[in-house]
1. Once distance in nm of label points 7 Å out along Cα→Cβ at positions 257 and 321 is calculated for every structure in I, II, which label goes with the largest value?
2. Thinking only about mean projected area of the Cα convex hull in nm², which of I, II has the largest value?
3. Compute distance in nm of label points 7 Å out along Cα→Cβ at positions 289 and 313 for each of I, II and report the one that scores greatest.
4. Which of I, II yields 11.9, 37 for Rg and Dmax of the Cα atoms in Å, for residues 353-400 alone, as computed?
5. Tell me which of I, II gives -24500 when you compute helix-only ellipticity at 222 nm (-39500 (n - 2.57) for each DSSP H run of 4 or more, over all residues; to 500).
6. For structures I, II, which has the highest computed value of distance in nm of label points 7 Å out along Cα→Cβ at positions 25 and 265?
Structure I
Amino acid sequence: MQIKMDYGRSGLTLDVPDSADVFLVRETPALSNETAAIRDALRNPIGSAPLAARVRKGLQVLIVHTDITRATPNDRLLPVILEEIESSGIKKQDITLINALGTHRPQTGSELELMLGKAITEQYNCIQHDAFDDANLGYNGTTSRGHPIHLNRALAQADLTVLTGFIEPHFFAGYSGGPKAILPGLAGAESIYTNHSPEMIAHPRASFNVTAGNPIWEDIHEAALKVKNTFLVNVALNRTGVITGVFAGDLTAAHAKGCEFVQRSSVFTIDTPYDVVITSNSGYPLDQNLYQCVKGMAAARQAVCEGGAILMVAACEEGLPDHGSYADLLRKAGSVEALLRSFSSPDSVCQDSWQVQIQAQVQRDADIFLYSEGLSDAQINASLLHPCRNLPATLEELVKTYGPRVCVLPQGPLTILKAGQQL
């Protein structure tokens, strides 16, 4: 049978065995009027006074938004938020929008315009976080685990901070959205490194759809609560990027409601892991580089048997990428075994090491084959993966070598399989 995989900007059709099990996010009705739904959520929030009641003339408002690697519909979400804030007398010059980059690269001017819309980039103060710029970081104490909390000074200067984003399963923080806008979004490198340390990443509860008992999420949540006067606006999306739910109000309560909503559509129970798992990384923008695609590998790991095979399709139009340490860490290690050994020390954390550690953990359990038009065979080999150029031939060989039980995750990490239980 033919299955359309979420791949790059336009998708990829793949022939898979008729006996394969295919898992798609359960259909959730799209909102008939996104603008009206967003406005209603702002005026009838969860555990908070309405957004307009939280501001008044003369206050400084900071709006936090996700970067270009995330699918948040910023250009549709932010105008409604801005209109609601300005209806209470806030002037444009008293509003700042900040790109929550974490350790990711800054966006170009054209990328910001594409993300936010030209009207916003021209009329508002739009800045970008830099996790490595200590001069723009403030110290906010420590978490209960003793991890230092260094956050962008813009948070302390704002009278109200609006945290935006979208909620999906996250491979080590449980879910995206919510407190992740603060850490790692607006945190300093040291805070990100301690939160993403080898010990934290290796914790058995640091996984998809898990918040309670997940040390990474709990650490993130503690750090976010250090920021006073926040208002959350998170959305859920369907496969085409249309909004299916809006969760606004108190950081903790609104995010929890959104996570419950997403879990109902994304988590599936299976009796037995599969021999071969075919996955994507949810298409553009999530598969724009191989670094981001570790999420799809981790989702496949949830479904594959020990010693099985993962076949990933990802466009990687931005390459490995060239920025960051991901590619260098893989190349220098030279083998999965060397990578795993390197993470035995808590001092091994550096930029992107967490992504490499999770990839190594997946490869410890399964072989990974990659089809990507954006990467050469040399790049794929240097990333310690097996290149695939002929999908039908590769899939036929994988079934012969690893076994006949095949599962397909066309939406990659948006669908999470749990063997024997559903969280």
Structure II
Amino acid sequence: MRVPEKNKSLVWAVIAMIFLLIILPQPAGLTLQGWRAIVLFLVIVVMWATEVVPLPVTAILALVLQPILGVADTGQALSAFGSSAVFLILAGFLLGAGLVKTHLDKRIAYRAIRMSRNSGVALLGVILVTAFLSMLMSNTATVLLMLPIVITLCRKAGLNMKAFLLATAYAANVGGVGMLVGTPPNVIAAEALGWGFFEWMLVGLPFALMMLPLLYISLLIVYRPHRVIHRDVLERLEHLEPMSHAEKRCVGIILATLFLWVTSPIHGIPAAAVGLIGGFLMFLLVYDWRFLERHTNWGVIILIGGAISVANALSSTGAAEWMAHGFLAATGLTNPVLIAFGFAVLAIVITQAIQNTATSGMLAPILVGVMSGLGVSSPGILVIPVIASSMTFLLPPGTAPNAIVHGTGHVSNRDMLRAGILPTMFALVLLLFYSFFI
């Protein structure tokens, strides 16, 4: 891959930044390894934010720099690819390819169009359906299931592709906090607090239900959808052929996978394992490996693996703990509500560039220590920042849904920044309000 001429100067600036930061003495209370982990974090954030090279390429650089800087050895850096989050992404690819192969995505898209007379109603429908599914299954898998449907809907009805793709990613991020199985950060917080499925639902579901209307309003303000869906598009629904045997097999596999995901607290089979079982059945009954190769964006897996690897480096070197305690000391906060909100702001900032699962895993042990140190048992000190880590609307690497939507080529960093400012502001206000009740 050649770096565009206009970006070469920025590449050299990033290289200079690495060397300048490395030769500076590390701050007090931080090891040399921890300081270099922070240098690595800053460099990767800058490169992801400016998109000087494709995001997966920056993720590869993050893996390469860790052994060079002495932050982690090669095995430790690459161990992030053994994370269940990476395999959930792979499972989602396997299931989503079945929809594309059987054209079931087009059938579902047509049905969705039939119920929507204008783009505003269609946008609300996409948000609600995506959010509901992401509460019951991995938000990564939800987006991968919805993506071909939304793209087909936009192409057939002439709708704004950017608005609908962003609505899909954002709704999955919001809906994922509603139920314990919705996204891995929920599980991290619940395990630390000793909570079960019901306890998390009492906290996560009300937040998601309040945030979804705010998300819809944000996208209405930014994109102002008003296009009428023409009748000739709706009439095409009448010419759909009966479902083929391949479509029925695909539906059966997806429904069985959804059922096992929803009931995972009962049978205890990990979500990643359930998804891979579904993907294996897709291979046997729906498509072959060559088809998957042609219809999968493997760069997303590299991106998420790299993001988790950087977070692991921050945690293992003590840099994450130093950053969190430094933030607490600098703010001088002692009130549990303000501490929860302060760390929520920190989580939102960090998770724009680092995958939300990694952000939660990095902050959770520190927040438990803060609770112990302050002698308080308020679960909000942990829960509010964990919820905040899923409110990622500004950059692609923060969550797999953002990365997947960006990977379609229809949404740029600038598009995500423009559309994500309002929901981020709404999320911050709602998190502050919510902090008083947990």
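Since every read-out is calculated from the coordinates, none of them should be taken as a lab result. Treat the numbers as computed from the prediction; the structure is a model and nothing was measured. Cβ atoms are built from the backbone, for glycine too; each structure is taken alone.
1. Details: I: 3.4; II: 3.9.
Between I, II, the highest calculated value is found for II.
2. Values: I: 19.0; II: 21.4.
By mean projected area of the Cα convex hull in nm², the leading structure of I, II is II.
3. Details: I: 2.4; II: 3.2.
Greatest value across I, II: structure II.
4. Numbers: I: 11.8, 34; II: 11.9, 37.
Label of the source structure: II.
5. On the way: I: -9500; II: -24500.
Attributed to the structure labelled II.
6. Values: I: 0.5; II: 5.3.
Going through I, II one by one, distance in nm of label points 7 Å out along Cα→Cβ at positions 25 and 265 peaks for structure II.
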